[in-house]
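Bear in mind that the values in this text are calculations on the coordinates, not laboratory data. Bear in mind that the values here come from a model prediction, so they are computed numbers and not experimental data. Cβ atoms are built from the backbone, for glycine too; each structure is taken alone.
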Structure P
Amino acid sequence: MKTYDFNSFLLKNNIHVFTLDDAARILAKDKHYSAIFLARDKRIKKAIRGIYYTPEASIYEIATSIISPSYVSLISALRFYNLTEQIPNTVYVVSKKQHKGIEVNGTKIEFLKIKPSLMYGYAKVDDAFVADPEKAVVDMLYLGRFEEYALEVIESGKLNYEKLAKYAELSGSKKIIKTVKKVNLT
């Protein structure tokens, strides 16, 4: 298969992020050959060892392809939904596994570990897994990151308070439950 054919296959099948194993299957070659093929392809970039992306991939799609399961959260998710004017230079990804941060196209991706029981409240949106705004707020309060923006978005009235209260309950944190109730009363 030629480079043009490989890239056409990816475009036709809407594949923006893929593994070395995926490339080997598409090319019908071994991993060693596939790695060399990908290294020579000027359109394809390497995110980390074994994971590649095309120019069509969003930073969110790349970020949530590094670890599975994972999802974009915190201030990055609020920005995704245009619920904050802050423009973070880091994409925050939540997972039940630890991973060191990486940089892709000048954007930092930071991975934050949470308990497996807190892996809820996210969905696939535009080829990336992203927390619901209410879950992003709960994650911010749980992890103690960007709490002032979490309180700001709660007070804005732009969230579904019932969903926020449910997610706060699911977190099992009395502090988060109390914070959510207190902000709603004001």
Structure Q
Amino acid sequence: MQIIKQSKLALGLAVKAINQGKVVVCPTDTVYGFVADASNKKAINKIFKIKNRPKTKPLAVFVKDLKMAKSLAEISEKQAKILKSKWPGKYTLVLKLKKIEDGPLSNLVKGKDGTIALRVPKYKFLNDLLKKINKPLAQTSVNISGKPPLTKISDIIEQFGKSDLLIIDAGNLKKSNPSKIIDLSKDKIKVLR
């Protein structure tokens, strides 16, 4: 485990760690999150293991912008309007996955029903990370599956300090709800969380 205060140096270290297939604990606009390269199955497996999360629950994915979202999901003009009104922000939107033969994404971020959950966050460090790394990041809240997400850095270190992680320390985050999840993959729009 390595802990570094949120900074330009931390940004460079996070990019390097993700490119090496490591898991990074990163502050977001909601709660602290685990992030890893969305195409690296080994790295994503680590997140499932650390969180004790069932493999039946795919991870959501951070993308840097609508263009990156369109490279992963089928997005109609109507859906694009909705995305533009919600992003960047605290909205994870479930969309139909594009049929990409041997696509770069791990199956652990794909829904069984051919969907993917995408989000453009609104948090400078994370947005800079997405721009620099220029690839989708699998993501989920920092917690043991089924328990509340952690916002205090001391709790994160206490609970996950033995894991091989790079922790970006932005101090304690304000109590916040995880992002709102809206399913746009079917004809009827449905709020899932």
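With mean count of other Cβ atoms within 10 Å over residues 42-49 derived from the coordinates and found to be 13.8, which of P, Q does the value describe? Please report the intermediate quantities before stating the final value.
Numbers: P: 13.8; Q: 18.4.
Source structure for this number: P.
Given a value of -8500 for helix-only ellipticity at 222 nm (-39500 (n - 2.57) for each DSSP H run of 4 or more, over all residues; to 500), calculated from one of P, Q, which structure does it belong to? That value comes from structure Q. One of P, Q was used to compute mean count of other Cβ atoms within 10 Å over residues 82-89, and the answer was 12.5. Which one was it? Comparing all candidates, it corresponds to P.
Here Cα extents along the principal axes in Å was derived from just one of the structures P, Q, and that gives 63, 29, 25; the source is P.
Once relative contact order in percent (Cα under 8 Å, 6 or more apart) is calculated for all of P, Q, which comes out largest? Intermediate results must be reported in sequence, preceding the final value.
On the way: P: 15; Q: 35.
Once relative contact order in percent (Cα under 8 Å, 6 or more apart) is worked out for each structure, Q has the highest.
Computing distance in nm of label points 7 Å out along Cα→Cβ at positions 2 and 122 across structures P, Q gives 4.0 for structure P.
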